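Each structure below appears as structure tokens.
Values quoted throughout were computed directly from the atomic coordinates according to the rules given, and no laboratory measurement underlies them. Just so it is clear, the model here is predicted, and its values are computed rather than measured. Cβ atoms are built from the backbone, for glycine too; each structure is taken alone.
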Structure 1
Amino acid sequence: MKNKSIFYIFICLLFILLSINFNIAAEEISLNGAVKLLNKSSSQLDNVQRDIESAEIDLKLAEKGLAAEVTLQTSYTRLDEAPQSPTEYVLSPTGKINFQGSEVNKYRFIPVTFKKLSQDNYRASLSINKPLYLGGQVKNAVKLSEKAVQLSKLNYEKTLNERINSIIQAYFNVLIKDSLLSVQKNSLKLVQEHLDNVIRNYEAGMAIKSDVNEVEIELNKSKQSLYQSENELKIAKKRLADLLNLPDLDFSLIEPKLPELKEELNFHLQRAYNNSFELQSLLLKQKMNDINKEMENKLFKPSFFLNGNYTVQGDKLDLDQGDFNITLSGSVTLYDGNKSKLNLKKINLEEASLKNNQKQLRNNIETEIMAALYKIDENKKKLKIAEKNKIHALENYNQAVKSFNNGVANSLDVLRAETNLNQIKISQSQTYYQYMMSVYNLLYQTGTLNNYFEEVIKSENK
């Protein structure tokens, strides 16, 4: 009786576990949700964020260029034997010398009594060094550090824009593979239904064996395509999961909204010029070059320092018995071996390269924006054609099935119509998602993906 009770409890627990397992639905992820997960999981973004913090520390160090430096040095010495100091002397003759034409006696002092000194010796020194003026180099160093902070923040925005674009590409790739799998499943279902009809006709003597074989071959081809689509979907989900640091592939994606945008070339060109991370980086580097040039021009300006020193030394550490001195010093570079002139020449060469790069970059931006707009227009037109083709292909398929059921068409006609319908559905699905991807690509090319997902990013950072 006891064993039977245990068995019933075990069955109940197993049923509960199975029920819980069946009720667990796959996690649904939206495109906004994917961007949120990206912010949590991207080590690359973490690295760039650390670069910003490092640049901000460099700025704080530059701002302390005129800060005073205080140094304290102390020492203690213990002698093996206490030193002795003479206290009394006697005067002893040592000979004669000729001094200004006269002969005089020479003498020397000879110590005769001594006193012992302390074996301990203490020494302490407090120094203060304060730069007063460094020829304007501190101010320029602060300006350079500020530009470096801006550059690192710009690099973060660029990296974020690229990572979001990677997520979008992987996200839509999953949607494409998932839609293809749905088409393949539906195709397999249609072929299976057709095979059932052909087998019934064959058994009724209304079809020949070759008809059955043809449909079975097509069914096997559909199964092969289905297996391939399943694997491609798994790989696509794995790549997205890797980007988002997801533990498994048990998730589904929500269809994203299509961003609203204008299709005017000049509008998007201006946005791209204003938001181009590469162009803004070149402009920042140009300003940094100007600051470097100013620093080289100020190299021969004087610098002034204030130095104070307080020193105590004796057999005991008495801070009231020390010596204090203060020094005001100045220095100026008179000649640096022509290094400053060479540095200025190098800066001018870099400046010329930056201007050339800016011109080339603006041309590249214009080309990419035009290509992105053309792609949107192309995909939009292709999508309209694909929708019309789907309607015609579906009509042809239904007509072929109807003709086959009425004995007017053969099995091969149905298979051709079904294959054509399947290919057009696949083409339509791909074109639809390619159209959406081309719209998001325009946001990427104009550097505004970050702005589009700004609220998502802000809510995640809170």
Structure 2
Amino acid sequence: MSDHTPSTEPQARGRRSWMAAWRVYLEPASLRMLTLGFAAGLPLLLVLGTLSFRLREAGIDRTTIGYLSWVGLAYAFKWVWSPLVDRLPLPVATRLLGRRRSWLLLAQGMVIAGLVGMALVDPRDALGPMVWFALLAAFGSATQDIALDAFRIESADVDRQAALAATYQTGYRLAMIWAGAGVLWVAARMEVAGVEGYQLQAWRAAYLVMAVSMLVGTITVLLSPEPDPRPMPPAKNAMQWLRGAVVEPFADFITRYRWQAALILSLIAIYRISDVVMGIMANPFYVDMGYTKDEVAAITKIFGVVMTLAGTFIGGVLSMRLGVMRVLMLGAVLSAASNLLFAWLATRGHDFHGLVGVISADNLSGGIASAAFIAYLSSLTNVRYSATQYALFSSMMLLLPKWIAGFSGAFVDANGYPLFFIGTALLGLPVLLLVALASRAQKTVRK
């Protein structure tokens, strides 16, 4: 596959039948993304969402939980070491497995080590060790994302990126069922009957099961072919290597998009802000509203993920048929609006049926937005610098939202859940303007 700068709209979209559009999900590259997506999605909740449920049950206050969510900033700064993942060979491993697969295996090893450490630590005694092990898992997970995004982009042409994004998201969401509902189910089953409150042994067993589950990704990497290596001229010295690994990927993006670069980066920086900021307080919200582990597992972690998967496939197909930018706008509107439903739910107390309705709307809209957004980010990359450029985009997507989310617990403590959810919906309004401007600029360039 030759180097290319993908356009946002698939060239063959007008000629592709509905049947052919759906058949792409059965291709080998798409199927591999299913299990690799699982490996990518497993650590995220365990160091953020599920961890916040565990900490709240252990009696940790919401303000502290909010600040601890800054562990997730590891994902926002992965662009810093993405040039190393993109260019630096690992001794022996790269020669035997290839650049992408060797980095994937190293990253997965760090995730497993971090999860084992989190399993053994009791947050009631000291939060420090828990934070350090969570950081190790998050760092490994972010490194895995860098290598996996490059692996995905290099595995198929631009016309199939939306489909790869959809199957990747499917595996990702299945992992979130397991890391969300599964971990709660295991913890609930391991609890000693009649003992109230936090039980360390139950959570320890649950996190050890999650660590073992990462082997799904490890086995897939070992059985997957390495994408065709990109020829890279050897660097004569350290400065030349630094220029090729760090400077050129960013310069390439600025050169290609020029004045539009600032607009594109601004859109990337805030597109998911409503969902990310709201998500940090979701699990503490469920605990405070009196929902049980089984209720949260069944509705938010299983049924909700199924709705997200439905939205993801709908978003992938709509992107291929209608264009990425239109679906990007639709996803932005739905994601912000669905947060208002949480504000309503916060006034209801323990309302099981209300939770089902809210989760249905929120996760469906989130799936549509995710599929379109991943396809949009993929379309912006040059294959020559896929790992570095995609890491930059996906890092910027999280940096501002994660930083703001760190204050979410303090905001809830001061103002309550209803006002918090309304505020997260309002955060999505600037996104609509930026999507409209980016779409208009793109049309102008084509003319």
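When you work out mean count of other Cβ atoms within 10 Å over residues 187-194 for each of the structures 1, 2, which one comes out largest? Walk me through the numbers on the way to the answer.
Working: 1: 17.5; 2: 12.6.
That would be structure 1.
Ranked on relative contact order in percent (Cα under 8 Å, 6 or more apart), which label among 1, 2 comes first with the largest value?
2
Let me ask something else about it. When distance in nm of label points 7 Å out along Cα→Cβ at positions 219 and 291 is calculated, the result is 7.5; to which of the structures 1, 2 does this value belong?
Of the structures listed, the value fits 1.
From which structure (1, 2) was mean count of other Cβ atoms within 10 Å over residues 83-90 calculated, if the value obtained is 11.1?
Working: 1: 11.1; 2: 19.5.
The structure behind it is 1.
Right, another one. Looking at structures 1, 2, which one was FRET efficiency 1/(1 + (r/R0)^6) of positions 75 and 275 (r between Cβ atoms, R0 = 30 Å, to 0.05) calculated from, given that it came out as 1.00?
Considering all the candidates, the number was obtained from 2.
Kindly point out which one of 1, 2 the value 3.4 was derived from, the read-out being distance in nm of label points 7 Å out along Cα→Cβ at positions 43 and 147.
Value 3.4 for distance in nm of label points 7 Å out along Cα→Cβ at positions 43 and 147 corresponds to 1 out of 1, 2.
Check the numbers for percent of Cα pairs over 28 Å apart, for residues 227-394 alone across 1, 2 and tell me which is largest. Provide the component values of the computation, followed by the final result.
On the way: 1: 67; 2: 39.
Of structures 1, 2, the maximum of percent of Cα pairs over 28 Å apart, for residues 227-394 alone occurs in 1.
Could you tell me which structure in 1, 2 was used to calculate semi-axes √(5λ) of the Cα gyration tensor in Å as 34, 26, 20?
Numbers: 1: 89, 36, 17; 2: 34, 26, 20.
Value 34, 26, 20 for semi-axes √(5λ) of the Cα gyration tensor in Å corresponds to 2 out of 1, 2.
Taking 0.35 as the value of FRET efficiency 1/(1 + (r/R0)^6) of positions 107 and 411 (r between Cβ atoms, R0 = 30 Å, to 0.05) derived from one of the structures shown (1, 2), identify that structure.
Computing FRET efficiency 1/(1 + (r/R0)^6) of positions 107 and 411 (r between Cβ atoms, R0 = 30 Å, to 0.05) on every structure in 1, 2 gives 0.35 only for 2.
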